[in-house]
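In the part that follows, the structures are each spelled out as structure tokens.
Coordinate-derived values only; no laboratory data. Just so you know, these numbers come straight off a predicted model, no measurement behind them. Cβ atoms are built from the backbone, for glycine too; each structure is taken alone.
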Structure I
Amino acid sequence: MKKLFLTLTAVAALTAASQAQTEKGKFIVGGQVGFETSKVKDTDNKNNSFSINPTVGYFVSDNWAVGTGVGYNWSKAETTADNSIKRDAFQVSPFVRNYIGNGQFRYFTQLSVPMSWGKTTTEVLSAETKSKFENYGVELAPGFAFFPTSKIGVEMKVRGLYFESNKNKTADVTTNKFGLDANSLAPTLGVQFYF
């Protein structure tokens with residue numbers, strides 16, 4: 001009887017703690033940091049990239065958070081010592097997120113508006129060209145969150161439905177993309193902190 005009581009108490013405490021994470025007035029903090037490097041053996045071909053994108057949100061009501069991510073992305077691709085393409089961008093991504101359900105396991109949907117502004121520097125035989133770009137988009141991403149503690153949420157989400165408009169300002173060329181990316185075999189995994 002004592003073991004049953006302790007088990008029920010533990011389950012009740014975990015359930016109560018997990019419900020408190022998405023209440024009005026709470027904060028959510030997370031983000032993404034990435035680094036990648038590659039080199040083709042016996043050639044000068046190599047690629048490097050780095051990104052940092054912290055996010056913060058505030059629960060304006062129970063289960064509804066608004067927030068933004070602010071970050072920087074950099075990449076460089078080299079084919080020879082004199083040929084390279086370097087790209088760097090500042091990005092902002094405001095979002096609205098809604099959690100569905102109660103307890104330790106919850107579904108969520110996130111509507112975000114990713115935007116970025118930057119430049120591309122192309123170097124060919126020591127001649128350098130620069131072009132500026134801006135990207136605007138809208139994404140509706142579904143996800144799933146597991147709350148092992150009252151302060152941590154482990155998430156899995158897919159990109160979902162999206163639209164992107166990429167404009168090369170120097171060449172005055174705009175490319176629009178629309179798609180659905182719901183590949184459950186390649187989700188993004190993350191950890192969010194709630195307080």
Structure II
Amino acid sequence: MLVKSIMVSKENLTTVTPEVSIKKALELLNEKGYLSLPVVDGQKFYGAISKEKIYSFYFEKGEDKKSVLEDFTVEQLLRKDIPTIETWKEVENAVVLLESQKIPFVAVVDEFEDFKGILTHKAVFQQYTQVFGLNKGKRLAVIAFDVPGQISKLARILTENNADIISFVAVDPESVTEVKEIVVRMKTDKIDKIEEEVRAAGFKII
């Protein structure tokens with residue numbers, strides 16, 4: 001799946017420009033209930049401004065509240081190390097960035113480096129939920145030996161029992177062990193019969 005499929009587009013974002021006062025940025029953060037905001041001017045992405053950064057600056061510098069809010073701008077406090085990713089890249093590439101760095105989001109840009117939106121932790125988790133079909137249908141998790149034909153064998157049993165497959169996922173498909181875990185979500189009123197046939201075919205249900 002591509003980044004552009006699950007990103008939050010800039011049209012649906014609250015952003016601030018670098019020259020905006022810290023007071024205005026903090027008002028927007030509180031009003032929207034956000035912890036951070038993208039800093040954008042036109043098509044150019046500059047970074048992010050966060051409550052954490054604002055509060056840290058206030059306590060570290062010992063400035064009075066009025067001075068911090070009115071005399072400083074977003075440009076002076078923004079976080080510039082937010083990574084960017086192109087719209088056509090696979091979501092997995094963005095997940096690596098979100099996982100390896102303490103960042104609120106990854107900025108999404110096009111081939112001209114124009115800002116298009118952001119990819120958040122929430123968007124990734126929602127996609128994960130959809131892929132695994134969580135809380136939908138019946139769940140079947142099996143252990144299968146890592147030999148050719150196992151997935152097709154399992155799929156055939158489900159098809160023959162008219163199961164409507166919602167998701168079919170091999171967990172940790174690159175594992176070096178000789179067995180694989182396969183998790184299936186399906187709509188069926190024959191789950192007991194399916195489990196019986198799956199066991200008879202040599203799978204272990206977990």
Notebook entry, point to check: In terms of FRET efficiency 1/(1 + (r/R0)^6) of positions 150 and 166 (r between Cβ atoms, R0 = 25 Å, to 0.05), which of structures I, II is highest?
Noted result: II
Check: Thinking of I, II, which structure, once Rg and Dmax of the Cα atoms in Å is computed, gives back 21.5, 80?
Finding: I
Notebook entry, point to check: Looking at structures I, II, which one was distance in nm of label points 7 Å out along Cα→Cβ at positions 126 and 182 calculated from, given that it came out as 5.6?
Noted result: I
Next item on the list: Using the calculated result -11000 for helix-only ellipticity at 222 nm (-39500 (n - 2.57) for each DSSP H run of 4 or more, over all residues; to 500), pick out the matching structure from I, II.
Entry: II
Item checked: Answer label among I, II for the case where FRET efficiency 1/(1 + (r/R0)^6) of positions 22 and 94 (r between Cβ atoms, R0 = 25 Å, to 0.05), calculated from the coordinates, equals 0.85 -> I
